[in-house]
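Please treat every number below as a calculation from the coordinates, not as lab data. Predicted model, so just to flag it, every value in this text is computed and none were measured. Cβ atoms are built from the backbone, for glycine too; each structure is taken alone.
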Structure 1
Amino acid sequence: MSNPKYKRVVLKLSGEALAGAEGFGINPAVIKSIAEQVKEVAELDVEVAVVVGGGNIWRGKIGSEMGMDRANADYMGMLATVMNSLALQDSLEQLGIETRVQSSIEMRQIAEPYIRRRAIRHLEKKRVVIFAAGTGNPYFSTDTTAALRAAEIEAEVILMAKNNVDGVYNADPAKDKNAVKYDELSYLDVLNEGLEVMDSTASSLCMDNDIPLMVFSLMEKGNIKRVVMGESLGTIVRGK
């Protein structure tokens with residue numbers, strides 16, 4: 001069997017990916033499937049860190065529509081990511097994968113505080129580390145969290161697993177049947193063309209720290225392992 005292409009990765013999951021067809025909440029079958037895919041990768045001796053969004057429980061946009069203060073709306077979103085992280089931790093541990101949740105907002109009864117050196121040590125011991133509560137600051141997305149944590153732990157790649165597309169397109173493929181899929185892009189292309197891969201802060205951070213981003217579909221089981229093994233799935237975003 002060939003060796004994995006990457007030894008340390010950050011897996012970015014949207015909150016919506018955990019909801020399945022319902023679009024809200026956590027679908028037990030879906031989160032179990034994701035956990036099984038993460039287990040496949042962990043068993044290759046790949047060090048896996050995970051960042052999960054919270055859009056299946058709360059979206060800041062809803063808060064804006066309610067006239068809510070932006071910071072409060074964002075803090076609610078961070079708490080939603082903690083709920084998702086604990087659910088994913090439980091699913092992984094049911095499969096025998098040792099897991100740690102580290103939260104950017106201190107809540108010692110349910111998660112470790114985020115400490116970079118401790119996170120790296122967990123990874124070296126082959127524990128899956130789930131980074132919860134975003135960066136701990138409002139106005140920053142979980143995409144930016146993934147970029148920041150990837151830089152901090154010196155991950156080789158960010159794996160952005162999507163539940164609705166299989167890569168990056170020049171238009172929304174659900175609305176435009178002529179949308180063209182890219183095999184490879186630069187971060188400058190993403191920023192200049194306004195492609196909705198990740199927000200501009202996250203893209204700039206990845207570009208500045210030379211962290212490649214692989215965007216692919218989560219819906220086909222085994223795709224996370226295929227990407228880690230070096231298969232060309234989806235779209236790769238890299239460099240300048």
Structure 2
Amino acid sequence: MSAMEASHGHSKPCCNIPPVVSKGYQAKGSYVDIGGYNTYVTGPQDADKAIVVIMDIFGFFEQTLQGADILATSNEKQKFKVYIPDWFKGKPCPIDIYPPDNDDKKKQLGEFFETFPPPKIADQVPGYVDAIKSKDSISKFGILGFCWGGKVAALATKASTNPFTVAGCAHPAMVDPADAEGIKVPFVMLASGDEPADDVKKFETALGQTTKHVEIFGDQIHGWMAARADLSDDKVKKEYERGYKTVCQFFCDNI
């Protein structure tokens with residue numbers, strides 16, 4: 001990993017992030033069916049605001065679930081329920097094919113993306129939000145996407161059917177400045193050192209006057225806030241915590 005520190009400074013403290021568990025995390029939420037998707041749900045029952053998390057292609061990893069619990073429980077003044085739908089219907093991409101460093105792995109990854117292209121999933125997001133509304137009394141929604149899910153979050157937010165008040169992504173895959181041009185709600189992007197810095201900067205510029213926070217965690221790998229987070233590494237653990245604190249602050253300020 002690069003030794004470059006995260007750019008654009010640090011967010012002001014806001015959320016009371018609980019101690020991050022390095023291994024063997026016990027998730028606080030439960031799994032329910034929402035709109036035909038097995039969904040991890042966490043957070044206070046009386047919360048009237050929600051965050052839909054679009055996980056990475058590797059599915060329900062404990063690092064991702066711990067992050068959802070952090071977002072749901074770290075701010076006493078602003079309560080969130082967090083929903084993570086399984087778009088893959090129990091068949092996520094095997095994490096052992098990443099990084100795709102041979103032809104077979106590349107083939108498997110390509111087939112997975114053909115089966116679950118981000119535009120297709122983005123089109124399904126508004127219907128999923130409607131399904132949440134039919135079950136829970138939620139007044140406002142945010143969306144946060146990881147890796148592949150970052151692309152989904154951007155596409156869903158720029159669409160005319162966007163149901164979200166605030167949006168964001170962490171270590172997004174396939175960063176395209178054109179996706180930012182239609183985004184009209186506050187947007188946070190936390191990039192890793194593996195995303196092309198020029199594309200990240202162009203994305204930030206394309207957001208225009210939209211309220212935004214774009215930051216590069218230059219010494220972190222693609223996936224450090226989700227399934228690929230090695231929380232036994234003290235530096236990764238620290239930046240995982242800071243990443244979630246930054247997202248929490250942004251969502252609390254803008255939802």
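Observations, loosely collected:
- Source structure of the calculated read-out (log10 I(q)/I(0) by the Debye sum over Cα atoms at q = 0.09, 0.17, 0.20 Å⁻¹, for residues 72-199 alone, -0.33, -1.00, -1.19) within 1, 2: 1.
- Structure (1, 2) behind the derived value 3.7 of distance in nm of label points 7 Å out along Cα→Cβ at positions 40 and 192: 1
- If FRET efficiency 1/(1 + (r/R0)^6) of positions 88 and 216 (r between Cβ atoms, R0 = 25 Å, to 0.05) is computed and equals 0.30, the structure in 1, 2: 2
- If you line up 1, 2 by distance in nm of label points 7 Å out along Cα→Cβ at positions 56 and 176, the top spot, with the largest value, goes to 1.
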